[in-house]
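There are structures below to look over.
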Structure I
Amino acid sequence: MTYILFLLGFVVLIKGADLLVEGASSVAKKFNISNLVIGLTIVAFGTSAPELVVNVIAALEGKTELAFGNILGSNIANVLLILGVSATICALTVKRNTVWIEIPLSMLAVLVVAAMANDALIDRVNQSIISRSEGLVLIGFFFVFLYYTINIAKSNEGEVVEVVEQYSTTRSIIMVIIGLIGLVFGGNWIVDGAVKMALAFGLSQTLIGLTIVSIGTSLPELATSAMAAYRRESDIAIGNVVGSNIFNIFWILAVSSTLQPIELQPANNFDISVLIFANLMLFACLFIGKRHVLDRWQGIIFLLVYIIYIIYLVKRG
C-alpha cells in the first residue's frame with residue numbers, strides 16, 4: 001500500500017499544483033492583475049510547488065538527506081534529461097540573455113551551495129550543513145533573481161502571450177483548496193514512501209531523492225519543455241529549465257534550510273560536481289557547432305551522460 005500511495009502521490013501532487021495555479025490565476029485575474037505578473041508569480045511558484053512541498057515536508061520531518069537529494073537530482077535531471085529530450089526533439093536556439101546571464105547565474109547558485117555545504121572541508125569542523133542563516137542568504141539571492149526576471153519580462157511585455165482562463169469565484173476557490181489538499185497529501189505520500197523504500201532496500205534517502213523523487217517532481221518541467229520543443233518554442237523549452245534550476249536552489253533549498261538545517265553527506269560532493277559539470281557542458285555546447293544553439297546530437301550526449309550518472313548512483317547505493 002505504501003508503494004501504491006508513493007506512485008499515486010506524484011499524480012496527486014502534480015494535479016494539485018495544476019489546480020492551485022489555475023484557481024489562483026483566475027482569482028488574480030478578477031482583481032485585474034496583469035497576465036505578466038500572474039505568470040511571474042503564481043504560475044512560476046506553482047510549477048515549482050511539487051519540489052517545494054516535498055522538500056518542506058522532508059525538512060519538517062528531519063529527513064534532510066531526502067530534501068537535498070531532491071534538489072540536486074531535480075537540477076541534474078533538468079539539464080541532462082529534460083534539455084536532452086527537448087534538444088533531441090528539436091534543436092534549441094538560446095537567447096543572448098540566457099547564455100550570458102541566466103546560465104551563469106544557475107552556475108553561481110551551485111557554487112554558492114557547494115561553498116555553504118562544505119564546512120568540514122573549508123572550516124575544518126566536524127560536519128557540513130546549510131544553516132538557517134545561509135538559507136536566508138539564498139533567499140536574498142532569490143529576490144535579486146526575481147527583480148531581474150521582472151525587468152526582463154517588462155522589457156519584452158509585448159511578447160507575453162500567457163492567457164489566463166477565468167472561472168467563477170466559487171469554482172476558483174474550490175480549485176485552490178483542492179489543489180492545496182492535493183499538494184499536502186501527495187507530498188506526504190511521496191516522502192513517507194521514499195523513506196520506507198530506502199529502509200526496505202537498504203538504500204540511502206539521498207539516492208531515492210536523487211533518482212525517483214527528483215524525476216517524479218520534475219515531470220511538469222519535462223512535459224512543458226518537451227511540448228515547447230515540439231512546437232519549436234525554444235525560449236520556453238530552455239528558459240523553463242534554467243529558471244527552474246535557479247528557483248530550486250535560491251528558493252526551495254533556501255526555504256527548506258531555514259526550516260531545518262540541511263546536513264551534507266560526503267558523497268553529495270560528487271553529485272554537486274556532476275551538476276557543475278552539467279552546467280559547464282550546457283554553456284560549452286552553445287559555442288560548439290552552431291553558436292547559441294543546442295543541437296540534436298548534443299541532446300543525445302546529454303541523455304547518455306544522464307544514463308551513466310543514474311547507473312553510477314544505483315551501483316553506489
Structure II
Amino acid sequence: MTHGSSGVAVLDLEPAASDFLTEAIEGLSSTPPTLPSKFFYDERGSDLFQQICELPEYYITRTESEILRKHGAEMAASIGEKAELVGFGTGAGIKTRMLLQELENPIAYVPVDISKQRLIESAEALQTAMPALEVLPVCADYMQPLRLPTPSRKPDHVAVYFPGSTIGNLEPHLAENFLARVCRLCGNSGGLIIGVDLQKPVELLEAAYNDRVGVTAAFNLNILERANRELGADFNLSCWQHRAIYNSGAGRIEMHLIANGHQHVHLGGRTFRFAHGEMIVTEYSYKHTQEGFAALAKRAGFKLSRVWTDPEQLFAVFHFVVAD
C-alpha cells in the first residue's frame with residue numbers, strides 16, 4: 001500500500017521498471033518498431049497530457065465533458081443506485097466527479113490508473129469533495145487482468161466508467177478481449193459507461209494530434225526521455241520528430257517518432273539501428289462509428305442500453321449492460 005498526504009491508501013500494483021524494459025525491447029525489436037503507449041504516463045507525461053486536454057485543437061475532452069454536463073443525470077439513472085463505480089484511466093478525475101455527484105447513493109469508487117502521482121492527487125481531491133464516499137484507488141495497468149479491492153459495504157451492482165476514448169488505443173481484437181474482461185467484472189446486473197471518439201474529417205483528427213504549440217510533440221518525445229532516465233537508454237531527443245497521421249483504411253490516428261538521420265540506440269544491452277526517416281510507432285487511436293462500436297461490444301458480451309452524443313457527432317458516450 002502507498003499512502004497520500006491525506007491518508008488515502010493506494011493499492012500499488014504499478015508495473016516495475018523491468019516490465020518497461022522488457023516491453024520496450026520487445027517493441028523496438030518488432031516491425032515496425034513500437035513503444036507501448038501506456039508508458040507515456042509518468043508524472044511529466046501526465047502533466048503534458050493534461051495540457052493537451054486543454055488545447056483548442058483537442059476536441060475530445062471538452063466534447064465529452066459537455067456531453068456529461070448535459071446528460072450526466074440520465075447516465076446516473078441508467079447506472080442506478082447503490083453502485084460500486086470502477087473508473088479505468090480517469091486521470092485528474094474531473095469527469096468522474098461529475099458522474100459520481102449525479103449517482104444515487106454510490107457505495108464506493110475504485111479508480112484504476114497507471115500514473116501513481118496523478119491517481120493519488122485525484123483520489124485525495126475526490127475524498128475531500130465527497131467524504132462519505134469510500135475511495136479505493138489502485139495503481140495498475142488496467143489493460144491486464146487484476147483483482148480489485150472489496151468495498152466495506154456490499155453494492156447492488158458494479159458499474160465501470162471508461163472515459164476519454166482510451167479504448168481507441170487498442171486494436172479491435174484487443175479491444176474486444178478487454179471489453180470481455182470488463183463484462184465479467186460487471187457481473188450479471190452491471191454495466192459500462194464508455195467514451196468513444198467517432199470517425200470525422202481527417203483535418204479535424206490530424207489537427208487534434210499535431211497541435212500548433214507542440215505540446216503533443218513534447219508528450220510523444222517524453223517516452224524517449226523516460227526510457228533514458230529509467231532504463232539507461234541513450235536516445236538523442238533532438239534527433240527525433242513527432243508526427244501523427246490518420247490512416248483512413250484502418251480508421252485510426254497513428255502517432256510516430258521519426259528519426260532525423262541514422263541512429264544507434266542502446267537499451268538493455270541491445271543496439272537498435274534506425275535509418276533516416278524510420279519511425280517508432282508510439283500510439284494508435286482508433287475512431288469508431290456508433291454502429292461499429294456497438295457491434296464490437298456485443299461480441300464481448302454487452303447489450304447497448306443508451307448512447308449520448310454532441311450536436312456535431314464528434315464523440316459518443318455509450319451505456320452498455322451485460323447481455324442476458
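Read-outs: derived from the displayed coordinates by stated rules, not from any lab. What you see is a predicted model, and the numbers here were worked out from it, not measured in a lab. Cβ atoms are built from the backbone, for glycine too; each structure is taken alone.
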- The value 2.8 for distance in nm of label points 7 Å out along Cα→Cβ at positions 27 and 59, derived from one of I, II, belongs to structure II
- Task: Tell me which of I, II gives 43 when you compute relative contact order in percent (Cα under 8 Å, 6 or more apart).
- Result: I
- Query: For which of the structures I, II does the calculation of FRET efficiency 1/(1 + (r/R0)^6) of positions 123 and 227 (r between Cβ atoms, R0 = 41 Å, to 0.05) return 0.35?
  - Reply: I
- Comparing Kirkwood radius over Cα pairs in Å, for residues 179-266 alone across structures I, II, the largest value goes to II
- Message: With mean count of other Cβ atoms within 10 Å over residues 19-26 coming out at 16.6, pick the structure among I, II it was computed from.
- Response: II
- Item | Comparison of I, II by mean count of other Cβ atoms within 10 Å over residues 115-122 - largest value held by | II
- For helix-only ellipticity at 222 nm (-39500 (n - 2.57) for each DSSP H run of 4 or more, over all residues; to 500) computed as -22500, the structure of I, II it came from: I
